[in-house]
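Heads up, there are several structures right after this.
Derivation of every value follows stated rules applied to the coordinates shown; laboratory data play no part. Just so it is clear, the structure is predicted and the values come from calculations on it, not from any experiment. Cβ atoms are built from the backbone, for glycine too; each structure is taken alone.
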Structure I
Amino acid sequence: MTAGARILVAEADERLQSRVKRALERDGYLVAQAFSRDDLYRVLAVAHPDVIVLDVSLPDADGRDVLSALKRDPTTTEIPIVVWSAGQPDSERRIALELGAEDYVEQGPPSELVQKIARVLLRLSQRFPLP
């Protein structure tokens, strides 16, 4: 994804969300935020993201269920989704990819997380070029 791409970050932790948002915006991305499943669907309707970064643990839903629903919905099925989690990386990665995520990022310190997301976005830009 190139600078100017719209990224929707769904993460309940406001401090982490804020740090990730600032870092991505410094790199030229347009970032919308969601703090829950309900937020995600509300923001999704107006933000029209090019990619979604989705935490597995949302306060009102399991991120895997949200991922599955987004991939079944014809209006969102083509949006690349990157799942992140601080949980068990091997099983979480396998489940996320089986449910249709384009990639999985193991959550760590915010600076590392942003670097990992940036690498994933670069890889995605080669598979999902912007118009």
Structure II
Amino acid sequence: MTAEQRQSLIDAALAVRQRAYVPYSGYQVGAALLTDDGHIITGCNVENAAYGPTICAERTAVVKAVSDGFKSFQAIVVATENAGSPCGVCRQVLNEFAPQITIIMVDAEGAIQAEMSLEELLPRGFGPGSLP
């Protein structure tokens, strides 16, 4: 990933974060996913009064990407107020398609607070290769 791609991902995650629907938690999350062929797919969190149907920004981005025909990813930027980490469910969904993905966590100003592989966040993850 180039420095320009990294900055484009950060900018996209920050922009889509503003579209988050968060009337209950107030915790806006934006995600920008870089496909292997250079496309950027974004997602934001969308809450629901029943809580269970709420979907995270990272999963929104992955679902949008898959529905657009993309299934290979290099990196994802997650933008929150405090550079929060993807939840366990999001880690599992990312592992389905990109066990080697780079995850970059930025704060509301776009400052990178952490950058690591999914394997560091989900050691010994269960994925398609785990099945016979």
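Quick notes on this one:
- Read-out distance in nm of label points 7 Å out along Cα→Cβ at positions 61 and 77, computed value 1.8, structure in I, II: I
- Value 13, 51, 34, 2, calculated as P(r) over Cα pairs in 10 Å bins from 0, in percent, assigned to which of I, II: I
- The greatest value of distance in nm of label points 7 Å out along Cα→Cβ at positions 21 and 117 among structures I, II is that of II.
- Relative contact order in percent (Cα under 8 Å, 6 or more apart) - structure with the largest value, from I, II: I
- For the structures shown (I, II), mean count of other Cβ atoms within 10 Å over residues 29-36 is largest in II.
- A value of -9000 for helix-only ellipticity at 222 nm (-39500 (n - 2.57) for each DSSP H run of 4 or more, over all residues; to 500), calculated from one of I, II, originates in structure II.
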